[in-house]
Structure I
Amino acid sequence: MIIAPSILSMDFSKTNESMDQINATPVEWIHFDVMDGHFVPNITFGQDILRGISQLTDSLMDVHLMIDDPIKYTQSFIDNGAQQVTVHIECFESLDQLREFVRSVKDQGVMVGLTSKPKTPIDWILELIDEVDTILVMSVEPGFGGQSFMYEQLDEVRTIDAHRKEVGSKVLIQIDGGINDQTAALALEAGVDVLVAGSFIFKGNIKENVDKLWNQSL
């Protein structure tokens, strides 16, 4: 299991202190939510913040682009520290265009993830399951932190898990939205490998909250 704290919920007035606490836990990834105010109704942060955070940790920088034009901006995020870039399939005009994008990023040695909004069919994601590193299941509507977990999204996890077993894929299944120690247990049981958690980790004692998630895999 991999835990990926979402810095969307971090108190940026305590950035160094928070990252020091994260670095003292079993965390392997840092989840970085990029929102442009168009694809989703919120604006977060960009490449400069990514570069700054990446200098404070050895964890993998996992960048989730919730933006209208990922093709235009992905390279800039890679240049500023993104080690995995996850994009929404809704932002591509065709499966061929999405496949070409995936291959262009992978050719640079950068990991690629695919995701979609909860109501979007995942046919394209399943089609490319052997070409990507991670599939992110959104268990909230993307755009804001602190939302309640959508339990019906566990069915999507199970569908992806069954498909990867059927085709022998090593793709990781990630989940983001409303993750706490209780929903984490359900997600892991359904087949999730990577837990993204924001509010649950950063609203309180960071180490204790990471430990609560970590204990769900034991």
Structure II
Amino acid sequence: MNMTNKDNHTDLSSIREEYSLRTLDESDISPDPIEQFKTWMSEAVESKVNEPNAMALGTVTENSRPCVRIVLLKGLIDGQFRFFTNYSSNKGKQMDSNPNVSLTFFWPELERQVRIEGIVSKISSEDSNAYFSSRPIGSQIGAWASPQSELIKSRKVIEEQEKSISKKYEDSKIPRPSFWGGYNVTPDMIEFWQGRKSRLHDRLLFRKEENIWKVSRLAP
């Protein structure tokens, strides 16, 4: 029996959700977007959203091509968004050459999204050491074992590296690799998005002007 293309594949154009859980009004939002983000993050955690700290990190390549991947937020320190990665990875190299980055959180269970733009910078070695020592042993070994973003012949390369690192440090504390550590993103733009019916979503935009956050509403 012949099957049409529609039979073989999901009709993506027909997938849609109607958002109606909540609203977002200027009178309900904190004048400080960092405090507002903390409130939304707390609600995401309390609602048991899957991986509430997962965020899309957008960087720019040397050829001005956008590049996005998911990383995990590991702290909100003095108004800065913190995450950790391999300095020698593609994203590490891209951030070295262009510190302009973006972050996006999406919590579908709450019909919410937060977009952030700002400047990224490395955190201190002391802070990176402190976080690295708090990681599970397996994650510490993984940081050493993976030459992140480099081409490898097979999975076996990583598995052998993992065994070698495990043996090397089986009787001692695992130090932080010099090529691995944390970054802070200092935001200058934060947008809060709340899904609404008929795609007429609420969007409140904060921009930092002369060190003062100013809020405005965007059309959906």
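Coordinate-derived values only; no laboratory data. Predicted model only: the values in this text are computed from it and were never measured. Cβ atoms are built from the backbone, for glycine too; each structure is taken alone.
Taking mean count of other Cβ atoms within 10 Å over residues 44-51 as the quantity of interest, name the structure among I, II where it is greatest. It would help to have the intermediate numbers written out before the result.
Details: I: 16.4; II: 12.4.
Ranking I, II on mean count of other Cβ atoms within 10 Å over residues 44-51, first place is I.
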Once distance in nm of label points 7 Å out along Cα→Cβ at positions 20 and 36 is calculated for all of I, II, which comes out largest?
I
Origin of the value -8000, where helix-only ellipticity at 222 nm (-39500 (n - 2.57) for each DSSP H run of 4 or more, over all residues; to 500) was derived from one of I, II:
II
If you rank structures I, II by Rg/Rh (Cα atoms, Kirkwood Rh), the highest one is II
